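Please find the structures below.
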Structure I
Amino acid sequence: MKTDSAYQELAAKLGVPGSERFLRILRATFSPVEALICRELFAPATAREVAERLGMNEKEIVPILNSLVDRGILTRGRTQYAFHNSLIAFHHDTVADTAPHTGPHAISKELKELWADFFRNEWSYMFLEHTDHLVKMTGRNLPIWPAIGALERSKNISPEDIMPEENWKLRIENAKNRIIAPCGCRVVWGACNYPLMTCFACFDRPRGEYYLKQPGRLLKEITLAESLDIVYEAEEAGLVHWGDCYCCECCCENLFPITRAKRFDLMTPNRFLAVVDEDLCKGCELCLKRCKFEAIEMRPTTNKKSKAYIIPEKCKGCGLCIITCKANAITYRIVRPPEYVRGRPTSVAGKEGTPPQALPVFGFYDLK
């Protein structure tokens, strides 16, 4: 066996064949033997099954498997082990939000720098290409979520107007387990001072329960009040609520490549449009600075004073402009019917000419 073949096989199975940057990450993460073991665990298997496939002794392979679990590279049940089933899961569980950041298995600065190089110079372009494909195939991307603070400041919108599928505050209130994690992007290649503990990918999910019990993790279980405090702080700071994430344009896996390329057409708006009351607007331009999508411009009014104007076709409904408007001049208006709300398109690119096939984003947390 060639020394590098295990890494190349694993890179190919994770969808990044031929990437030298990603191969550097794999070489820095585990040995060739560990790579071979992971290659066999894209579907759950026992130590005995993996040992038989690789022609290894089961007693020798168990300590290796357990070490991989401790480092976040594998998940483990009573007898089964499993590798993460996507590149994004491999990143988030081994180096980002649910990875060990304290203790003997804490992620090294060198490994984080390798991921940052891969993301900014290669993976982010893959994200953009994938999103473009997704929109062409399905007509939409994951919609932006309306900000809780913006909804609360829009007195014209009642709780009954907000559908359960888009009511983030209701989901937080009804959650059984409120587990928060650090932002997987900012914790690895952060280039800003935005709040860090803002990841809701583990919130009210088996993934959070699994990793909360693992040593060296920064995850923590929080109360309802603490959950809402995190949301309000993120919204005030200017983070866009996109799925499980509170995203910045500096580091986010999705928002960074889209804003860098100014491909705002790839971002699906929600049902809400921000609207300016010209009589109340003071022309302070704070909303102009807050908007990530170039959806606001200053226009002269009848008294020649420039005031904010929301460009309807560019507004995504994030609500960041509403939250910090001191004059309360901006509010939400519902501009799309309830049937506009559809299921979340968590999918991967399919073959050319066919719709993307739905797959779970993260791995296995209910192993036998």
Structure II
Amino acid sequence: MKRVLVVEDLPQVAEHLKGLLGREQDVQVMGVQTQADAAITQATTERPEVVLVDALLQGKVSGAEVAKRIRAGSPGTRIVMVTVPQKPVTPRPDEGVDAVFVLPGGANEIAQALGGEKKPAGGAGATAVYSPKGGTGKTLITVNLATFLRRSGSSVAVMDGVMQFGGVRHFLNVPPEAKSIVDLPPGGAMKAALPEALWEGPGGVHYLLAPARPEQADLVAASELANAVGLLGGTHEHVVVDTPSRLGEDTLALLDAASAILVIVAYNAPAIENVKAALETFEELGYRKQKPILLVVDQADETGGLSKGALEHTVGVAVAAEIPTDRKLVAESLTKQEPFVVTAPNAPISQAIGALATALVAQRRK
């Protein structure tokens, strides 16, 4: 069900929009807001999938400003500006305008504005989370990033690409009977079977799990990992892939299938040297010309005298986000097997995950 919020101060226009939306399948109108501040608050706290904003909104805050503020507070929400032919508006996703609906409009126009075509095909929304060294918080960031993106209103899938000793099962309360990628048939038959193999985790994130037993890892070919990423990308707006540290055939298949790579690093010399070596390999593989590569600094408040600028200069890649240390909250999250962005959304570490999600969405819009 696609939740839609309407921001419109003219009653007759609001009724027209509600009537059009009411005839759409799988659309739930969350309500109509006539005031900018109330609309921004509801959109950023309840995070609807779509917000229709009157481009001619009266008051101290314009419709364009409402769109910008909603974009900042809920980056996964699709924003549609509602206007009239005499006042044309150009879609500008970076400024909070994903689509435009011109009144009076009809069923075809409203359906197109709502973004039925928004879900990318062929893994276009896949983000690989990679670290050349284990124990860097890679899986923890994967799970919480995906959960935050889902809470922002996007459809999200996580693929545990670590076939041997995959970590996602240990971070969440996955039931023993949950299926995994080994339950999927190979090749073209995978598409039909995929929905039944997904496990729905906290917040409505869909998980394609790694095998429950390490000896089952050899049952999945590297080509089938890439196939699964592509199929998930055809039905979800975001796919987040937890990748192995070793740059073997399976890792390279996942990195090939991704449209962006997040590299996890810390402010210490060994971690930086490992990342530098990995990035040099990415250069040889052509990744740095093909797709954005962003750095994520974990435990970023433990700098050891190093700085963000020095790190970026050393490895030649921009830092997308810095995740602070919160050992107590992380320990509680692991014990309860719940993402900390759910249990403590206002904690600095959760806010940093939100900043990472915003950076990732902005990169995709570029």
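Readers should treat all values here as calculations from the given coordinates under stated rules, not as data from a laboratory. As the structure is a computational prediction, the values presented were derived from the model and not from experiment. Cβ atoms are built from the backbone, for glycine too; each structure is taken alone.
helix-only ellipticity at 222 nm (-39500 (n - 2.57) for each DSSP H run of 4 or more, over all residues; to 500) computed as -12000: which structure among I, II? Corresponding structure: II.
Thinking of I, II, which structure, once FRET efficiency 1/(1 + (r/R0)^6) of positions 276 and 332 (r between Cβ atoms, R0 = 30 Å, to 0.05) is computed, gives back 0.35? Among I, II, the structure yielding 0.35 for FRET efficiency 1/(1 + (r/R0)^6) of positions 276 and 332 (r between Cβ atoms, R0 = 30 Å, to 0.05) is II.
Can you say which of I, II returns 0.20 when FRET efficiency 1/(1 + (r/R0)^6) of positions 20 and 132 (r between Cβ atoms, R0 = 41 Å, to 0.05) is computed?
Derived from II, not from the others.
Using the calculated result -0.42, -0.94, -1.18 for log10 I(q)/I(0) by the Debye sum over Cα atoms at q = 0.10, 0.15, 0.17 Å⁻¹, for residues 92-267 alone, pick out the matching structure from I, II. Among I, II, the structure yielding -0.42, -0.94, -1.18 for log10 I(q)/I(0) by the Debye sum over Cα atoms at q = 0.10, 0.15, 0.17 Å⁻¹, for residues 92-267 alone is I.
Can you spot which of I, II the value 82, 41, 39 was calculated from, given it is Cα extents along the principal axes in Å? Corresponding structure: I. Where does the value 19 come from, among I, II, when relative contact order in percent (Cα under 8 Å, 6 or more apart) is the thing being computed? Source structure for this number: I.
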